[in-house]
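Only the coordinates and a few stated rules stand behind these numbers; no lab work does. Only a predicted model underlies this, so the values are computations on that prediction, with no experimental measurement involved. Cβ atoms are built from the backbone, for glycine too; each structure is taken alone.
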Structure 1
Amino acid sequence: MVELDHSFSTPRPVDETWSSILDLERLVPAVEGGRVIERIGPESVKAEIKVKMGAMSMVFTGTVTITEQDEANHRAVMQVKSREAGGQGYANADVVFTLSDGGGTVHTAAQIAGKAASMGEGVVYSVLDALINNFTSKLATI
């Protein structure tokens, strides 16, 4: 399990940021290499992400689901479940967004198995950290 915490800032009011993170069709493409394939429920999408880890490129396909929404506290939890295309691996994560005026925090708890995990925890950590840093820098613009 890899756990990461990131903060971000945005000039937008908390209610605008809240509605942006709950809009999965806008949120998922803000992750580098991420795209929505189809909406499969009111709070769930089928998505894919292409990730480069060292010399390897991998594609993971799965679901992103909003599992908790606490509008009063501007806290949302999303569950990501994905499998590596053509492989035995998976990448699952629970992502907790806590928003406030001027920004917020993103806590990610990820479980990675298969080829990606075989790269070593340091590589997995640095790739995830860079991916989430890039994502949080885009949160102000989605």
Structure 2
Amino acid sequence: MIVVADTTPLLYMSRIGRVGVLQTLYNQIVVPKTVWEEAVLVRPDAKGIEDLLGANWLVVSDQAERAGVDHSLEQALDPGEAAAITLAELLRADMLLIDERKGRAVARERGLKIRGTLGVLVDARRAGHIPSLKSVLDDSWLKAFV
């Protein structure tokens, strides 16, 4: 299964201490170079970044940037979303992890299967990788984003 991730699902999962759930569900995730820079290099001291840095199952790829990100995507979306959608299309990914409403709509229009952070957590719960959504979506969830 080929899974590509945009910035926000990686950040959210790292902030709540659940990056490992991504590996458990998907084994490996491919991340565009632009997304890696947005997620990790721009905020090296942010909560959870060390978990992303230590995740050897996250594969950073510059394929989207080398191939050239679709100009229409660059105009409509932020650079990470545009690169993630482009990479998902190049790799014919089985799934794109993306949260932003506009990016999700564009990805769907382009025929990509998507999943957001909450969808990932629901999948993890159904597969028995987390005991309950309540165990994740408590006050610490809200504090992670303030």
Structure 3
Amino acid sequence: MRCAVGRGGIGANKREGDGITPVGKWRMRALLFRPDRLPRAPLTGLPLRGLRPEDGWCDDPGDSLYNRPVKLPFRAHAENLWRNDGVYDLIVALGYNDDPPVPGRGSAIFLHVARPDFSPTEGCVALAHDDLLAVAAGANTGSWVVAG
């Protein structure tokens, strides 16, 4: 499947904000989706949760909830998961830097919907909407994404 990766390419020394997609094998943790944009919940063997407008993801290395989902507004910097551009209509949260998170090693590394032109991401891996639905349909908590 065609994919987009980070604007910094794929690399081994991921740091917060560098635009690099980290090299590695990352377990698929859960599928998040925009219920207002999908006619029905996607088929998947992953834990499934509908997004809400207040959903965010902490990307502030100085915060105790770094690389964790949070409710917006949030006390520290956090990425808004309820986006207008469609790239977060489907998000597979990946097990990158999450067990436990190491401050500054990168956060919010997802498998998500690619832009129509497959332009680079901020470090995530992105697939066409229908390809991501197909991947999610065959995925479970034993599934992995491999970058590199």
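Remarks
- Parent structure of the calculated result -7000, given that helix-only ellipticity at 222 nm (-39500 (n - 2.57) for each DSSP H run of 4 or more, over all residues; to 500) is the read-out and 1, 2, 3 the choices: 1
- Distance in nm of label points 7 Å out along Cα→Cβ at positions 81 and 105 derived as 0.9 - corresponding label from 1, 2, 3: 2
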